[in-house]
Structure 1
């Protein structure tokens, strides 16, 4: 087990070093984050030791941050397993906006909590996985505007409901824009009690720009206090760092029953 006590602090410092304008402070952060013999691996290159890592970070800073007008941020998908930490990073406009680049970092730490090996995965599939992981993290946080930031201006939006929808579920209607996305999740929040996600983590399958997310919807109706669980699958397409397709296939009968008060009990749902 390594000595790193706070993984969130670790990943935030990792993102911050790429944005740091002060060369002396940037160097100090690098020596604190990476081991003396630490290595960073990209798709095409290897950077061994502090000097090489510093040159790599400085080049990226000058190209994308100092003159490009972007900043690097960490997505909401940080995971730690013993001496390994993995998370997604995005490059976004410093004035705000959708990601223009995404990557996945897999870091192996030494016993002092410093990076021994740092693998950066980029390319279409890594970008898809990073954006989807960030979307799921923001979805669990429940902030509609932050969720909508990950969507394109125009979205291919489809939910597995009849075209006429259902009067008890008013958030189910045609959508096509980023503003519509925010409105959808605001309406969804208005009808449900805020709660921390529980149950089994969703399974994510990625191939190129497409991802399928398999899991459950677990909600409690605000008006009645009735909890329900419904099976759900998402088909997402990520292009240029944003979600362009959002297709939902869910157990719409269970959702409608829960909102009308006709749903089976929680025990029956769990047994199913």
Structure 2
């Protein structure tokens, strides 16, 4: 999964990196040099076997900016060993943040990422990406109606300052600024049984990406294999107040139309549910 933040920070964040990730990327507009961070949910092969190849290819494709890999303890040893044994040399600084507890793993003032443990066979984390609220826009039309000329005054009002005009009028910038634009929230979970931490991660999220290895009614199978059913995912989304549920990690036992049934069968619980395909692009607009 790729979270495209090109407009927000001219970067792309990956979540997990299964085998052949770099080959799939060739069929997209994603440029490996734009990948700034890779968040790994857990260390099972289908979530990490693509890392060494992708990291190496990034060097060949003009990647020179630093890249940080986040994941459970052991991710650094896996990557470093693969690169050393294959005598691979990277053209950029590679950093690791190994996660051994829940909490905030990244915060630069514009975005923060929170990790919480899930219920899987091995240490596994879900990630909550929270965008900072955007300042409200200046009500330019309102100012023009009041015959207030554009210029430095607009900048002062935008900053929330109080301005005294030449004609004696006193303007409070806060009276001309719209309400802040709420930042978006995306929750991306790894493999897991149904767990309370999933609700916490997905609270009020614009998008929840939740695994649905099994169909509705396969609770015993899901429990035995430490995975979830589509109904369990829908119940998590509903309880969390998420706005949209994307189901992935579908078992190969469900092919063709059977895979899409995983979404159809739970829309009475959570209507805005869909099963995602390779190369699907999901736009996440601001809530107006």
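Please state which of the structures 1, 2 yields 1.00 when FRET efficiency 1/(1 + (r/R0)^6) of positions 151 and 191 (r between Cβ atoms, R0 = 41 Å, to 0.05) is computed from it.
1
So FRET efficiency 1/(1 + (r/R0)^6) of positions 87 and 103 (r between Cβ atoms, R0 = 35 Å, to 0.05), computed for just one structure, reads 0.45; which one of 1, 2 is that?
2
Given a computed value of 12 for relative contact order in percent (Cα under 8 Å, 6 or more apart), which structure among 1, 2 does it belong to?
Computing relative contact order in percent (Cα under 8 Å, 6 or more apart) on every structure in 1, 2 gives 12 only for 2.
If you rank structures 1, 2 by FRET efficiency 1/(1 + (r/R0)^6) of positions 95 and 111 (r between Cβ atoms, R0 = 35 Å, to 0.05), which sits at the top with the largest value?
2
Work out mean count of other Cβ atoms within 10 Å over residues 127-134 for each of structures 1, 2, then name the structure with the largest result.
For this comparison of mean count of other Cβ atoms within 10 Å over residues 127-134, the top structure is 1.
Hey, Rg and Dmax of the Cα atoms in Å derived from one of 1, 2 reads 22.7, 76; which structure?
Structure of origin is 2.
Quick check on the output: -7000 is helix-only ellipticity at 222 nm (-39500 (n - 2.57) for each DSSP H run of 4 or more, over all residues; to 500), derived from one of 1, 2. Which one produced it?
2
Throughout, read-outs are computed from the coordinates displayed, never taken from laboratory work. Since we're looking at a predicted model, the values are computed, not measured. Cβ atoms are built from the backbone, for glycine too; each structure is taken alone.
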